[in-house]
Structure 1
Amino acid sequence: MRKVIIVHGVGGYPEENWFPWMKRELGKVGCEVHVPQFPTPQKQTLERWMKVIEKYGVDGNTVLVGHSLGAPFVLNVLEKYPAHAAFLVASFVGKAGNDFDEGMRSFAQRDFNWERIRKNCRKFYVFHSDNDPYIKLEKGEEVAQKLGAKLILVKDAGHFNAKAGYLEFKLLLEKIKKEL
């Protein structure tokens, strides 16, 4: 059985966006799916988020899915632990260029060990929209380039959240199923 951990973004929670739908769909194919609640936006630090994810036992059989701030968080996790595959949705490193940058500093505004990340996880999928109001397309392209992955561009997907109509995410589900 493959373990899947879905990581929300700033101000996020397990029952928002496409997370509950994805958890149900992956559960139907025998996955153990976790969507932890991370401390956000108050007390939101990389150290506190790492304490939460460590409870779930990330290992070489784990599939990690990160949305928005969850994406650079997954990169931080991959510097420390191996995983089977990583799916990064609306990803960025450095400054995102939005009002949340200060609260995301410990997660994204640092030098990543890209070699170690690539060694710990050989399969990366980077999804980005052409009209994300929070994170520019160039940020997703940068992450994909550093990982040696192809960017999966999704037209008019906004920030892949409920506001953009993302209560389901069939393309992501299809890609995850290929890695199970």
Structure 2
Amino acid sequence: MPDFTSYCEAVAAMDVDDPNRFYHDHEYGFPMDDDNELFGRLILEINQAGLSWSTILKKQENFRAAYAGYDVATIARFGEKDRARLLSDAGIVRNRLKVGAAIHNAARVLELQAEHGSLRAWLDANHPLSREEWVKLFRRTFRFTGGEITNEFLLSTGYLRGAHIATCPVFAEIAALEPPWMAGS
């Protein structure tokens, strides 16, 4: 495969049925308001660490089912039976640290919701930050959120500029929605 300088260019060269095409055209970089969906995206980004994004996209509906439709309150209450269930589920990534991070992070999101009203409001209250400042904040707040995971989460949810190149047709769609990165960063 040729070298591409952007996800947009790489996706344009992929088969139409590649899950990256749909994700690129309809999800990546689009602002998100729903806390459960925001949290679901964080779960997917955490689970991508060490794997290809294509692998995660192919398993995303399995993740949604395994993690209670990404319902933050339900995941925060997951106990040892749920951990065991997740670790034996071949449809998702079976990694003890990643499963533990999802449950821990759900409890942290509940705390952020109590303090700020929503995960989105917490993100908005901290925006704009530099990438480095975002990474520090995420590392203080959540588990398993290093630089790459934090960066991709923020790109994919509209908090950092750079999800799409300016010549990509999706760029204009997202810009029309006035994502947080347009207000600064």
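Give the label, chosen from 1, 2, of the structure having the highest value of relative contact order in percent (Cα under 8 Å, 6 or more apart). Sorting by relative contact order in percent (Cα under 8 Å, 6 or more apart) in descending order puts 2 first. Starting from the value -18000: which structure in 1, 2 was helix-only ellipticity at 222 nm (-39500 (n - 2.57) for each DSSP H run of 4 or more, over all residues; to 500) calculated from? It must be structure 2, since only it matches. Each of the structures 1, 2 was assessed by Cα Rg over 2.2 N^0.38 Å; the largest value belongs to 2.
Structures 1, 2 were shown, and distance in nm of label points 7 Å out along Cα→Cβ at positions 7 and 79 at 1.1 was computed from 1.
Comparing FRET efficiency 1/(1 + (r/R0)^6) of positions 39 and 119 (r between Cβ atoms, R0 = 35 Å, to 0.05) across structures 1, 2, the highest figure is found for 2.
Using the calculated result 3.8 for distance in nm of label points 7 Å out along Cα→Cβ at positions 15 and 143, pick out the matching structure from 1, 2. Each step should come with its number before you reach the end.
Details: 1: 2.6; 2: 3.8.
Working through the options, I get structure 2.
Supply the structure label, taken from 1, 2, corresponding to mean count of other Cβ atoms within 10 Å over residues 63-70 with the calculated value 18.2. Mind dumping the intermediate values first?
On the way: 1: 27.2; 2: 18.2.
Derived from the structure labelled 2.
Figure out for me which of the structures 1, 2 the number 17.9 belongs to, where mean count of other Cβ atoms within 10 Å over residues 71-78 was derived from the coordinates. Derived from 2, not from the others.
Bear in mind that the values in this text are calculations on the coordinates, not laboratory data. Since the structure is predicted, the reported quantities are computational estimates derived from the model, not experimental observations. Cβ atoms are built from the backbone, for glycine too; each structure is taken alone.
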